[in-house]
Each structure stands twice: as C-alpha cells, then as structure tokens.
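Enquirer: The structures considered in this document are given below.
Taken together, the values in this text are just the output of simple stated rules run on the coordinates, not laboratory data. Nothing here was measured: the structure is a model prediction, and the numbers come from that model. Cβ atoms are built from the backbone, for glycine too; each structure is taken alone.
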Structure P
C-alpha cells in the first residue's frame with residue numbers, strides 16, 4: 001500500500017499538466033453555471049445533404065439518420081470503398097494520428113461486422129474505446145468479437161483471436177489479434193469496454209473513463225471511439241480526450257471551443273448537457289488525481305466533491 005502511494009505521489013510530481021491546470025482553475029473553468037450556459041450556446045449545425053451523398057444513400061445502415069456525415073469525412077475501405085461504414089474521421093487539434101468516431105455496427109448483417117474489423121486493420125488502430133451497456137439495443141459483445149481469453153472468431157474473412165482480458169469495476173480491456181484472410185502480419189488492438197454508461201446519459205463514476213483515456217493518450221496511436229449511435233458517449237469521450245491532450249501539451253483548454261470544432265467535423269457529438277458536464281467531471285477527477293497544487297485541489301473539490 002505504501003509503495004502504491006509513493007508511486008502516485010511521484011506521478012503527481014512529474015505531471016506535465018500542472019501549469020495548464022492552474023490556468024484553467026484561475027479562469028473559472030469549473031463554474032457550474034458557466035458550464036450550463038456554455039452548452040446552450042454550442043453550435044450544432046447540420047451539413048447540407050448534397051454534401052452527404054454516401055450517408056444519404058445508406059440510411060438502412062445508420063442508427064442516427066438525422067445527423068449526417070459529409071462525404072469527405074466518411075471512412076472508406078480501400079478494398080471496397082462502396083461498403084458503407086457509419087464512421088467519421090475527425091481531425092483532433094494537436095493529435096497527429098487517426099481518430100475515428102463510429103456507431104456500433106448493425107450485427108444483424110454479418111458483412112457490417114467484417115467491414116468494421118477491416119476498418120480497424122486498414123487504419124492500424126491500436127485502441128478502441130467502446131461505451132455500451134450490456135444488451136443495449138439487443139447487441140452483445142460476443143456478436144462483435146470473442147470475449148473470452150484464448151477464444152477466436154471469424155467474421156467473413158477477418159480472423160479475431162482474444163489474447164488477454166483484464167477487468168476493473170466498470171471497464172474490461174480485451175487484447176485482440178486481428179488478421180485478414182491472406183495476410184501474414186496480424187494487428188494487435190485493445191478494446192476498452194466501458195459497460196456502466198447508459199445511452200443518452202452522463203456518467204457518474206468517471207474513474208475508469210479517465211484512466212482509460214489516459215492509457216489511450218500514452219499509447220499515442222490511431223484510435224476509434226465508439227458508442228451505439230457514435231455521437232453522444234463517443235463525442236463525450238472525444239471532447240475529454242482532446243481536452244486532456246491539450247492540458248498535457250500545455251495548450252490552452254476551452255471545452256466549449258473544442259466541442260464547437262469537433263461538431264464541425266461530425267455534427268451531433270455530445271447529445272445533452274449531462275454528457276457535456278461529464279467532460280468537466282472527468283477533468284476535475286483527473287486534476288484531483290494528478291495535481292499537487294492546493295488551489296487546484298480546493299477548486300475541483302468544490303466543483304465535484306464526490307467525484308470518483
């Protein structure tokens with residue numbers, strides 16, 4: 001126990017985000033009233049349908065048809081560009097890797113699952129963060145990938161081998177080996193499954209969310225963020241990822257501006273004020289865990305005294 005505590009204190013001392021955390025605290029970033037009003041001011045403009053032809057032609061594959069994706073953001077498979085995937089490549093400031101936000105594939109059509117894993121392999125995605133409740137919309141993880149260590153599955157011509165499973169209270173990490181038919185070099189990807197986050201809701205216990213996004217930041221590789229519709233929880237994770245990335249790089253953080261820019265990449269991201277508030281609660285816990293500054297600790301405890 002003492003060794004773990006010493007390791008935590010050492011990590012706090014070495015944290016690169018201390019100065020930016022102080023600036024955010026000084027700017028009044030954790031003011032509940034300002035956060036609520038900022039969400040109301042957010043833009044959520046939908047692109048014209050004549051710039052979303054691929055989206056418009058594949059409505060039967062889309063879980064949230066009211067929020068279109070422009071053609072130049074839609075992900076395309078190199079071997080089958082006409083195979084539609086409801087996934088958008090998003091440009092994240094300060095992140096020079098590929099970031100994709102996507103819905104959970106429609107498991108009733110097997111090719112959708114195969115195409116999803118082809119996307120992961122094609123883009124060499126090393127981290128998939130999935131927010132999905134058990135049996136949400138009758139979808140089970142077992143339909144998408146093998147969930148037991150040492151088991152495997154074939155989705156069309158995509159071979160998936162579960163190498164390892166690690167669990168915490170509200171997150172399970174699956175290390176998967178992915179190999180298309182005819183290829184000799186496999187890809188290893190970690191799927192982080194956050195399984196206590198309800199659809200269209202914020203998240204109360206943000207500890208596993210924060211630690212998972214930290215792991216993805218450290219990996220610094222191509223990443224997919226996924227939820228049922230690919231907008232609410234996936235958008236919340238994307239805003240948190242971007243905010244944490246900016247803090248680490250010493251770049252000024254304005255969450256409202258971040259969400260505005262991200263919504264310009266993919267409309268509909270973050271569905272409600274509760275999810276928007278989750279970004280701040282997660283940042284507060286992160287600061288609480290990392291900062292050694294007394295004023296930072298005081299302010300985040302005032303903002304979210306019971307955050308965990």
Structure Q
C-alpha cells in the first residue's frame with residue numbers, strides 16, 4: 001500500500017549534476033530476497049518512482065521480493081537511447097553494487113525480474129531484448145511497444161476523461177535544451193505531468209524520443225526485434241479498452257514472441273482501461289507466480 005515506504009534510497013548514477021535515484025523495498029525476515037525492478041510510466045516524458053502501485057508494495061512481504069523502483073531521465077531533453085542507458089546502468093548497479101549496501105544474504109541479485117507500467121513496461125521489454133545477460137523474467141504491464149505504431153502516430157483524445165493539455169502549459173518542457181530531469185518533482189506535482197496527454201494530442205512520441213527517422217527508430221520497435229534478440233520468459237498484461245496505450249501495442253509483441261516459440265503469458269482483460277492495476281484491492285497472483293517460478297528456475 002502507499003504507506004509501505006522504501007527501506008532505503010540510493011543514487012545509481014550521476015549525469016553531470018543530476019542524480020538519478022532508486023528506492024529499495026526489503027521484506028522482513030526473508031533472506032536472499034530476489035530483485036524485482038519496476039519502472040514507472042509516463043511516456044518517458046514524466047512520472048516518478050513514488051508511483052509504485054499498492055500491489056507491488058504488498059508483494060515485498062507477500063512474496064519476499066526486494067522491490068526496486070527507479071527513476072530515469074526524461075525526453076525530449078534526452079532521447080530513448082539515453083534513457084535506455086539509464087536502464088542498463090540501473091541493472092548494472094543492482095547486479096554489481098546493491099547487495100554491498102546490506103548485510104550478507106539480504107538481497108539475492110543473481111535473480112532479477114524486470115517489470116514496469118506503460119512506458120515502464122516498454123523499458124522492461126527493452127531490457128529483455130538488449131540487456132546481457134538477460135533478466136530471468138520480465139513483466140510488462142500495459143506497455144508501450146512501438147512509438148511509430150498506429151496509436152502514437154494518430155491524434156488521440158485525452159484518456160480516462162482527462163482534460164486536454166494546452167500547449168502553453170507544457171512549452172517549457174518541450175524545449176530539448178531545457179534542464180534534464182529524472183522525475184516530475186518530489187511528488188509529481190509540476191505541470192510536466194500534462195506531457196503525456198499533450199503527446200497523445202500531437203501524436204509526436206517518436207519525435208519527442210528523438211527517433212522520427214524510421215531507420216533510427218527500428219531498434220526501439222519491440223516486435224520487430226524479438227526474432228533477432230529474443231526475450232526472457234514474459235508475462236504481459238494489457239486491457240483491451242486501454243485509452244492511453246492501444247492494446248495492439250502488446251498484441252504485436254505477444255504475436256512475435258509466440259511466433260518465435262518464446263515463453264509468454266498474456267492476459268488481456270475485457271473492458272479494462274489503463275491503470276487497471278492501480279486500486280488498493282487489486283491483486284495479481286498469476287503474474288507473481290509466473291515471476292517466482294521463473295526466478296526459481298533461473
């Protein structure tokens with residue numbers, strides 16, 4: 001729940017004066033907790049590691065995970081390639097440095113799952129494609145998978161009854177030369193939180209991520225790279241009425257994974273929108289059992 005606070009916060013990288021943090025949530029009296037890394041959503045444009053959902057927080061004690069929620073730099077001040085460098089550096093930090101901050105056998109970083117919601121699910125998929133050695137298992141939740149897909153290249157109405165974004169409210173954040181940041185303020189309260197709806201209206205995600213050219217974008221279109229690079233076992237959740245990320249984004253990746261004979265579990269609940277997992281009572285035993293089983297087998 002929201003009152004489950006992180007055990008510790010660490011800076012996993014510095015870029016100039018910018019510090020990029022992650023929060024660690026440790027279970028009590030459960031040694032050798034495997035690492036479950038989660039990235040927040042926001043289109044790679046906004047968001048905050050504090051938005052870790054209640055069921056992810058409860059999983060710390062319920063399943064004995066060391067849950068890690070990490071920030072990363074935002075576009076358009078950096079491109080998707082630089083954001084993915086943050087993902088790589090975060091995983092390198094977890095694998096090589098995190099356990100030294102705790103007593104012996106508190107965290108087992110030899111077992112790693114990577115999850116994330118929306119844009120965070122996209123980062124989990126990119127980690128599954130390109131990080132070596134690969135994570136043991138990934139769990140993308142209503143993920144973005146293709147910035148040049150139909151959903152993101154056609155103007156969309158504001159999702160879930162939200163108001164339209166006025167360009168003047170987000171103009172300072174659209175300047176690629178503006179200050180680089182790694183979260184939307186301490187509690188996500190600044191107007192950068194309007195960026196995602198503004199992007200949906202303008203249908204310009206690829207532009208903001210610095211991959212307008214189709215050739216430059218090719219590595220960042222997940223389904224097109226599954227055959228060449230493979231994926232670890234994957235659990236994917238995406239409601240078929242998602243108004244913030246079209247469900248066809250997940251469909252394409254699942255189709256590619258199945259076509260390549262990869263292990264994938266796909267839940268596509270009917271009538272469910274974005275943030276289907278945000279409620280205090282939400283549970284997902286299927287996802288956590290899939291993660292646990294693949295971490296045990298790793």
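Enquirer: Given that FRET efficiency 1/(1 + (r/R0)^6) of positions 38 and 78 (r between Cβ atoms, R0 = 35 Å, to 0.05), derived from a single structure, equals 0.95, which label among P, Q identifies that structure?
Expert: Q
Enquirer: Another question, if that's okay. Quick check on the output: 2.7 is distance in nm of label points 7 Å out along Cα→Cβ at positions 70 and 198, derived from one of P, Q. Which one produced it?
Expert: The correct label is Q.
Enquirer: Match the computed value 128 of volume of the Cα convex hull per residue in Å³, for residues 166-277 alone to one of the structures P, Q, and report its label.
Expert: Derived from P, not from the others.
Enquirer: To which of P, Q does the computed value 45, 39, 32 (Cα extents along the principal axes in Å, for residues 30-149 alone) belong?
Expert: Matching structure: P.
Enquirer: Something else about it: To which of P, Q does the computed value 14.5 (mean projected area of the Cα convex hull in nm²) belong?
Expert: Q
Enquirer: Now, a different point. Of structures P, Q, which gives -11500 when helix-only ellipticity at 222 nm (-39500 (n - 2.57) for each DSSP H run of 4 or more, over all residues; to 500) is computed from the coordinates?
Expert: Of the structures listed, the value fits P.
Enquirer: For the read-out relative contact order in percent (Cα under 8 Å, 6 or more apart), a value of 24 was computed from one structure; give its label from P, Q.
Expert: Matching structure: P.
Enquirer: With mean projected area of the Cα convex hull in nm², for residues 54-125 alone as the yardstick, tell me which of P, Q scores highest.
Expert: Once mean projected area of the Cα convex hull in nm², for residues 54-125 alone is worked out for each structure, Q has the highest.
Enquirer: Assign the value 110, calculated as volume of the Cα convex hull per residue in Å³, for residues 94-181 alone, to the correct structure from P, Q.
Expert: P
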